[in-house]
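Q: In what follows, structures are represented as structure tokens.
Nothing in this text is a laboratory measurement; each read-out follows from the coordinates by a stated rule. What you see is a predicted model, and the numbers here were worked out from it, not measured in a lab. Cβ atoms are built from the backbone, for glycine too; each structure is taken alone.
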Structure P
Amino acid sequence: MDTRSPSVVLLRDVAEDDLPIFFEQQLDPAATQMAAFPSRERPAFMAHWAKILADTTVSTQTILFDKQVAGSIVSFEIAGEREVGYWIGRHYWGKGIATTALAAFLNHAQARPLFAHVAKHNRGSLRVLEKCGFTIIGEDSWEPDASGEQVAEYVLKLSTPEQR
């Protein structure tokens with residue numbers, strides 16, 4: 001008989017002590033390639049998070065897996081649309097953590113419609129969003145840095161049943 005307790009995914013408010021962990025997670029080359037988002041140097045990263053945490057229109061949560069910081073999830077407004085984004089440390093990939101965390105977050109953050117952008121090559125994240133009810137509504141591309149390389153992405157939307 002397995003006497004281990006089941007793995008638990010929880011969300012809580014972001015604490016200052018989470019930021020160094022988030023910083024290390026975003027330095028992972030495999031994660032930045034998958035997210036198609038360049039990592040930041042520590043001062044820029046900390047300044048970015050200070051701005052996020054000071055903005056009362058941004059909803060932020062730390063994702064815990066078995067009481068360990070597995071990543072973060074945020075919702076913010078850009079160009080008049082509410083968006084959601086998340087980052088999971090590579091050690092936690094493939095365990096259903098992102099799907100569980102996003103589903104829990106969506107119960108908390110009720111604004112709809114809600115949009116998400118995901119790099120086309122990031123099949124795992126696309127699957128997470130689709131499992132949580134997002135549907136692809138278009139495609140876009142952008143330049144993440146000075147390299148001039150375009151990132152192709154899907155644009156997804158989560159609507160209320162009345163909006164569908």
Structure Q
Amino acid sequence: MAFCPNCGAQVTGSFCPNCGTAISGGAAGGTGAYAPTTTPVVRAPGLTENVASALCYLFGFITGIIFLVIAPYNTNRTVRFHAFQSIFASIALIILRIILGIFMGMMFALHSWWLGYMIYRLFDILVFLAWLYMMYTAYSNKKVKLPVIGDLAEKQA
């Protein structure tokens with residue numbers, strides 16, 4: 001009995017009826033027919049580790065939670081690290097935005113609203129650049145740990 005070296009299907013002639021690969025050694029049962037000794041490799045569809053890691057940061061804690069729930073990625077230590085770091089960074093940003101909102105309210109009360117506005121816009125630009133950097137480094141298979149948050153994420157992963 002011969003098996004296709006490409007897809008592992010049973011072959012009765014010189015070509016695989018499933019994928020059309022030529023079988024060396026002639027017909028089935030002849031000498032030299034390919035008989036696999038291992039199970040054929042089946043590749044699971046999905047994202048590679050670096051793409052999944054980068055996507056953890058795409059929508060903050062939402063995509064972080066999604067990648068912690070989806071089956072093939074929730075067992076990968078690298079993807080889990082980036083997912084937890086994304087979740088913790090999102091929570092920290094929410095807290096910082098609340099604090100900056102209070103600060104901007106105080107600046108408005110002091111008739112220096114423009115200073116509070118400029119600080120808030122500068123904060124937004126820095127967050128955007130950090131977001132791009134984290135996605136790029138995760139995609140490049142580099143592990144960048146944010147201060148405090150990175151250590152917490154590593155313990156959870």
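Q: Identify the structure, out of P, Q, from whose coordinates helix-only ellipticity at 222 nm (-39500 (n - 2.57) for each DSSP H run of 4 or more, over all residues; to 500) was calculated to give -18000.
A: Q
Q: Out of P, Q, which structure matches 50, 43, 32 when Cα extents along the principal axes in Å is calculated?
A: Considering all the candidates, the number was obtained from P.
Q: One of P, Q was used to compute FRET efficiency 1/(1 + (r/R0)^6) of positions 82 and 114 (r between Cβ atoms, R0 = 41 Å, to 0.05), and the result was 1.00. Which label is that?
A: Details: P: 1.00; Q: 0.65.
Structure of origin is P.
Q: Matching task: 3.3 is the computed value of distance in nm of label points 7 Å out along Cα→Cβ at positions 10 and 130. Pick the structure from P, Q.
A: Considering all the candidates, the number was obtained from P.
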